[in-house]
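Novice: These are the structures, in structure tokens.
What follows is calculated from the coordinates using simple rules that are stated; it is not laboratory data. Since the model is a prediction, treat every value here as computed from it, not as a measurement. Cβ atoms are built from the backbone, for glycine too; each structure is taken alone.
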Structure 1
Amino acid sequence: MPGQDVEAWFAAAGPREDELRRVDALVRDAAPGIDRQLVPVGAGEMLGYGLMPYRPRSAKETTTWPLIALAAQKRHLSLYVCAVVDGGYLAEDRAERLGKISCGKSCIRFTSLDRVDTGELSRLLRDAVTSTSAGRNQYFAG
């Protein structure tokens, strides 16, 4: 059962489990009703939300990829927000508003949710979902 797999993923995080659950709750509150499932990445898995069509430049066929994804790294948590609106990555464009984080184009890295401006992060997630449902997310345009 998929829900049990997600529970096992949380449990396997050991001391990071509570922090991952806090981020998961924030994502689900910001995007009510968004689907949630484990997504394979390399040798592991991350928790993906809102699967959408996606075709990397190197691929011939379209596949699916999560709009939002959560992963535990060795020293931090990574929250991926795969949204490009008006030519800019939402995460990267708003990084300075998010608190004590490190940010790539679509990856927000932090050691604890306590170091993040959760109001700003919730707005970012809502905007990513809204832009995707409105057909304005250019991230997955192959």
Structure 2
Amino acid sequence: MSSHVTRIDHVGLAVPDLEAAKAFYLAAFGLEVVHEEVNEEQGVREAMIAVGDSFIQLLAPLNEQSTIAKFIGKSGPGIQQVAFGVDDVQATAQALRAAGVRVLYDEPKRGTAGSLVNFAHPKDCGGVLIELVQSDQEH
């Protein structure tokens, strides 16, 4: 199988308090937010911080039922996922399914800044949730 992955797009960090996390990355590393939005469908407030050609995505729960709230409740704050940039999220998901990897959605969902996303199941990826990101524009 040829690689569909073109880059590491971002590393997603689950945080209980988005404002505190943003302040930390600015104070400690001099990094600033380049994009921020609320994704109601995913149940998160998020902030993207540029680090070279990649990003750190800070993910804070909108409510206690969100996936991020459940992740923080189970594992605490920290790395929630690694996102690979792909040119075609549908083709990549299809190739993963053919290789025996479970993909979470039948059809891609809307991600940050209008991107299309899907996820490879962590139980099939060495315990790591892998996000597939097809970007239409810069974060």
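Novice: If mean count of other Cβ atoms within 10 Å over residues 10-17 is calculated from each of 1, 2, which structure is the one that comes out at 11.9?
Specialist: Label of the originating structure: 1.
Novice: A follow-up question, please. Quick check on the output: 3.1 is distance in nm of label points 7 Å out along Cα→Cβ at positions 50 and 90, derived from one of 1, 2. Which one produced it?
Specialist: 2
Novice: Can you rank 1, 2 by mean count of other Cβ atoms within 10 Å over residues 26-33 and just name the one with the largest value?
Specialist: Of structures 1, 2, the maximum of mean count of other Cβ atoms within 10 Å over residues 26-33 occurs in 1.
Novice: On relative contact order in percent (Cα under 8 Å, 6 or more apart), which of the structures labelled 1, 2 is highest?
Specialist: The structure with the largest value is 2.
Novice: From 1, 2, which structure was helix-only ellipticity at 222 nm (-39500 (n - 2.57) for each DSSP H run of 4 or more, over all residues; to 500) = -10000 calculated on?
Specialist: It must be structure 1, since only it matches.
Novice: Between structures 1, 2, where is mean count of other Cβ atoms within 10 Å over residues 74-81 highest?
Specialist: Max of mean count of other Cβ atoms within 10 Å over residues 74-81: 1.
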